[in-house]
Structure I
């Protein structure tokens, strides 16, 4: 089979024909170059209005990179014509395999973007003898197309969270769709301020906001205020993961203070290397860790008291009815406030201040799982590592939409990468 026949099978362009296909040296490497010519009597298409117009002149030939064949880079070579449009004037013609002055074909950009989901952008560039910037442009193109063509209807469940993107408390607010029929990254915005989340709701539109039934979020006050204002009809459920995270932070603070105290007193430090024994769930401990924990809990230490208080609170999530859960929660808060463990008392006050939102978890019948949001966040952090070399927040957002957005791609006649 001739290469021309192969190209006509996978990429046939109306009004254009493949001419000679030959090996040439491009940028110091042997590559396949396919010459493309317009069909006889085929007029150029105006790049502004899309209508056919008389040809004005022909520009010097350009190379457009295409997906590789058998390890060889492939290029289309074409001399663009300028169309003399009676409405829009003289413009370079619209060509079906590329856009504007882009030197990569649309097919090649989609090809690179698919590989960039599997590999880091740097690895993708190295394997296909491209550059990091070219991979970024490819992903950027596919993401822009996807955002413009995605379906934003039937959004009823969302999760809101933030991730730290750079040192120095730089954050990115992330909004996920959590519906059973569509789980994806919906939106991202810099910082974690009220105006950040407000922008999401404004872009989503009033009608779509009114269709939201459930919102899963953490206890960040600016988020809660915006949710109450823009999605007041929705049930706001506080994220179970973030609630238990507050417990772990309190336990760790007590443990660190107690370790220092024991060290200063010269007492045998039984809490040494015990951090993860106290922070992990019992079912996640190894056999060796379980044995050691069973020994430590027999000792009258503040760290152990805090640990047992957390384990006692875990029963809260097992209740079926809000009224019984409320009674348990109030009882736990009252008992905790009578202790001398200040970090745990701080947790108890937090629970009381947000009690109604916490109890919403039962009203929603547990249908929103915080694990879904945390799963997305873990993937987001992995994406950040895979896209190392990103030079701006916009670049990072592009990478996140690409990986987590479940976006539609440009329609191609042939799929080079599944």
Structure II
């Protein structure tokens, strides 16, 4: 606790290394009280200094809540375990038979629960990942993030030119959004966070002209890039972390909407999807958004739209910004006409084409100032670089309050 107090006092990052079976039973309530003292310090340090937890072995019972309150949790495959209640107690109480690894292993918390942000294949790999994380983060919320200033070469290279042919002709065909991320960042270096959890959205850190940036990007290769509960919470947490530590956020958008289904609705997609809206709306760091293809319905608003406070919004000519996709819109708007026509398929194709020309494009949004520029894909990095230069000294404040009430 003294170390935690000192780290907060001097504004230094805090790294916790966890490898413990939990509280000593014979110490009774004293151990529980000291646990709570640690949790309180985690809460007070949140958003002030970066907190990273390295779980290098077992972490059970109440002890799990300290890592859970930190910014990043790094676990080691087949070595780390985190759980509130162990397998033996679970079997006694519920009858479930589960092994340590399945219950709370590194793979479980990286792929299913989303508790952990990275799974190292060994301890050395986990430590190296923490070092890489620290290279992008400031020491505290009053300091700028580490920077290695360079002047970007804005000449179009082969990586930039490849973006012109990245979007498939078919709107339903996927492509890898990571190619866009690599084209924007210095040397294509990207440190992904939460890589194994909710892969339909990609988040992580990189640099532009040597300055740290956070990246949030829909991934069409997974679930068509739709937003679901896990993706919304993953992105919301990441945006808030970047905002807490003065790191600009670049958002790459190709989202057909929120994932439909009773499972999503009953598990709270309304409340949990609102977390991402909240995160973008409260952020005061530079926000740059690039729409590469689809931006439909409420998901358009959620993904760093101009209406939520993004500073610079760009779109490729392939962008489709609309209430919904052409097929769905035509089926609703022209249901009676299609039912009465002799050749409904031909007429539907004509109406879809008309809808795409009239509505599913970036130019209407640009006319109204919702998009600042429609740019050729190969110019994406140069526009992002210029936007970040202009926003480097951005200052924005919010109305005084004790704290907001994010829909938890």
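Here are a few things to note about the model shown:
- Origin of the value 2.0, where distance in nm of label points 7 Å out along Cα→Cβ at positions 335 and 359 was derived from one of I, II: I
- helix-only ellipticity at 222 nm (-39500 (n - 2.57) for each DSSP H run of 4 or more, over all residues; to 500) derived as -11000 - corresponding label from I, II: II
- Identity of the structure behind 28.6 (criterion: mean projected area of the Cα convex hull in nm², calculated), options I, II: I
No value in this document is a laboratory result; all are computed from the given coordinates. Keep in mind it's a predicted model, so treat the numbers as computed, not measured. Cβ atoms are built from the backbone, for glycine too; each structure is taken alone.
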